[in-house]
1. Could you tell me which structure in 1, 2 was used to calculate FRET efficiency 1/(1 + (r/R0)^6) of positions 234 and 282 (r between Cβ atoms, R0 = 35 Å, to 0.05) as 0.25?
2. With helix-only ellipticity at 222 nm (-39500 (n - 2.57) for each DSSP H run of 4 or more, over all residues; to 500) coming out at -3000, pick the structure among 1, 2 it was computed from.
3. The value 102, 75, 37 for Cα extents along the principal axes in Å was derived from one model only; which of 1, 2 is it?
4. Starting from the value 4.9: which structure in 1, 2 was mean projected area of the Cα convex hull in nm², for residues 378-465 alone calculated from?
5. Here distance in nm of label points 7 Å out along Cα→Cβ at positions 74 and 442 was calculated and came to 3.3; which of the structures 1, 2 was it taken from?
6. Comparing structures 1, 2 by relative contact order in percent (Cα under 8 Å, 6 or more apart), which one has the largest value?
7. Assign the value 25.9, calculated as mean count of other Cβ atoms within 10 Å over residues 322-329, to the correct structure from 1, 2.
Structure 1
């Protein structure tokens, strides 16, 4: 009985390391199947001659990640032992974000609940929208109020920064979209009117899809069932996308110049942004679609401002629009290549489920993701697109594999509904805001609660993590903005 055990322990497999773009690192060689992920790191760095400054890698065989050992991964697959096994290596972010641990500022100013809060793509500005009908800009370095923007006639429900940081768009309950210049706090031109009911979502055309490296086009969705595409420079509506039978609840502008809209009519529709033609309808949800996320969201949000390479703030200011456009195109292409070459979409619904789609190509979902016990309020891909986080009224956050939709872990700790989640730029941490008045920081390494951040006096509606990883902002029913830092 001893010999077979000995043979099992020393079983080898012919393997080679291959990058996501197909480059092979060295000739095929024999690897023990028991080799761990840490040892694979050492071997791969040695082959790539990076012993002095080792780079952390994720390893995949097919679509399955090597989590602990090669043997455990191979047990999940059917592998032809006669062929050379390709082990795909994917560089991980060396840029590290440290968990926020304390509230450095609690900033009053809004007279009603804070409904939305968002850092600019370069991380240097912060904006918020409130039930008091105002949009406010805040100085990130001093953590003090900067501008109060008035003009909306009803609650400000959503805000969105242009990828070039030049404008902020806000939408309100009276159906108007307004544009604001963050440096002066002044309104840019006249309100964009045409929607018959309140604005539910706003998104801008990604920087890499723009013609000049300047953000000009944006889209808005409304409870009236329409999606409108606007020219911010001319301040007029270019096209109206009609077809949804009920309120459009969420909107995304994808990297292939496609618009994705989720609706209370239970469908997600795919539109060509250039002419407004409907490409396809994604069906399957049994109730309202509440939230959408794209695997490329983070790369498109930050565009030319890559915090991992220090491309934020003053460094980015020195570049021309053409240089920013080239940087945004390269960034988008790199992320797309690292996540299988295709943009993926995830939709979350009142039916307690999520669907993972390849929306550029087909109408059949890649996966149906079940497990939540109540409606799903928010979904987000991690910046590296390897994980999806979903927040639900069932008080939990669930993690899923970004490529396959396979369930990874449930994060429990909140005692009331989880409204929103936000990822750190290095994909290693997640922050959540809840009706229980707390924020919580979760570690992706341990899949457990890392920090509890109490402080709000009531429900937390808005959470965002700055692209440079330095700050988290939260806002909610207590009318305060809180800034959290290390």
Structure 2
């Protein structure tokens, strides 16, 4: 579609664009009218270097003290703060207080923020919690000091008694040794008491909280953005009318056309590449993407219950994410304690080195296939000698190996069955990263010796007819297509489940 055709299509359906924009603006206005505004106010505490550096805690030795800022949101601080704020309910501040530690050149600071339904309440709560926490920490110091003083007094009394014994028995070496130790303990405890005395206040209020500021984006901005979004959405509707888009945008679009189940959908993380994170499965973060990977692992685990299950991971087209899926599934399985072998079955454009560096490089599958064609016996020792260990416990990789001119001819040889059989005997799970299936036969040749194949496609990019053709072609080649995995999904997590994906704990 040329630029002139686009302008013409938009002009002919200007009323659609206007209607969608007005509807979006009205919906945003209604939403804002139904929202209850919240206000946040912050107070700043100065943390002494003795506390932030751990010096004060070490002064008390084995006497337990609590200087952890996590106690700001504990009942020991919030309940007294509720009383200071004049709240009848001791738990009134629960869930309304957050804190942030700010490191400084000389001293650290703690910023305590209270959120409430009006600016004055948020200010009162923030100041009350700041005062309560300051009192709490000071109480910790005073209690520990009393204990330390008691130990000092006991040690002094013991030293005085030993001095009397030493005076009575000046030649008694045991008494002399005990006296020396007692005097040393008195000196140590005294030094600790002196150090505590000069350490100063552990926490002081540096800045009192002011009236709370309204949270969130201003309503006018939200409505303006909604109208702009409505204009863009309306333009999209108009252009869709002008030209039918055959790209699959929802997993449900394939339900009636392909008799293959959807195993999982992987959320699109726009920040993944910026962070340079290729293996999010290594992280314990609870995101929609990592949960999607775990869902895929669970689905395949159900489909391949026996030890040595082998799964070929292929895609409709290049850049659908089949190597990303293969690598992260291997990591996810290895983290469960399974013995996993990841086979670099894409002999045309191997990409596993980008995920595992040198562990995915060197001699591998191609070299073993060449040996088989040369008449050499492919023993278990020969295959295992080419398995490279990774930094992940339980995960080994069989690299792609040497470049081959015609990979499909090698994969069609009898040696492939022997190689995959050996890996299946030596592992709980075997994952095979294969080339895209559309127009290539490699995946079908690999899947002939595996439990089955998994096809990954990209939502918003893969065309419906190509996905169907890929699956039909694999089935026609007698491949057991276990299911589909949708990549780059924009599926959102329901609000009620948000806490399972994003930690609310402030650090």
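Please treat every number below as a calculation from the coordinates, not as lab data. The model shown is predicted, which means the values in this text are computed figures rather than measured ones. Cβ atoms are built from the backbone, for glycine too; each structure is taken alone.
1. Going label by label, the one that fits is 2.
2. Details: 1: -3000; 2: -15000.
The correct label is 1.
3. Working through the options, I get structure 2.
4. On the way: 1: 4.9; 2: 7.6.
Structure 1 accounts for this read-out.
5. 1
6. Details: 1: 12; 2: 18.
Answer by largest value of relative contact order in percent (Cα under 8 Å, 6 or more apart): 2.
7. Details: 1: 18.8; 2: 25.9.
Answer for the origin of the read-out: 2.
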